[in-house]
Structure P
Amino acid sequence: MKNFTEVNNTLYAKIVFKDFVEAFAFMSKLAIVSEKANHHATIHNTYNTVELYLSTHDAGNTITKKDWDLAEQIESLLE
């Protein structure tokens, strides 16, 4: 994974975009991918920076295959 690292039982990514519009466009795409996967990241956004935290809540807030699969889909949005 290019953007994600394992931190405290989560997959974490900090992604910096050119500006707020680019960051928001990414979050809109992320919303569609997440909804289709029925798996949702914790998202923090400040201006051009988006931070993502992936863990599976119903598995005790640990990293599962669902998180790795969603992380791969997110990575493909950034290509």
Structure Q
Amino acid sequence: MDLLVTVYSKAQCVQCDATKRKLRELDIPFDEIRVDEDLGALDRIKAMGYLQAPVVTLSDGQSWSGFRPGKLAIIAEETT
């Protein structure tokens, strides 16, 4: 089973940009949802307890906020 990655991001967010850039460098496909354009998505991540972007969710139930290159590297290892 492939791991599905979703990045909840917003405009002018340095950590969001770094997360997306690292995912591309590691050849990890991801879906992006802009919380500044989709208020329902913003409500969803707030309900999960997150207050800052980016929020990264995985189809296996894992999630975190902020730029976490170590976690992204682990995902890359698991998907190769």
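Readers should treat all values here as calculations from the given coordinates under stated rules, not as data from a laboratory. A quick note: this is a predicted structure, and the numbers were derived from the prediction, not measured. Cβ atoms are built from the backbone, for glycine too; each structure is taken alone.
Each of structures P, Q was scored by distance in nm of label points 7 Å out along Cα→Cβ at positions 18 and 58; the highest score is held by P. Computing mean count of other Cβ atoms within 10 Å over residues 2-9 across structures P, Q gives 16.8 for structure Q.
Computing relative contact order in percent (Cα under 8 Å, 6 or more apart) across structures P, Q gives 36 for structure P.
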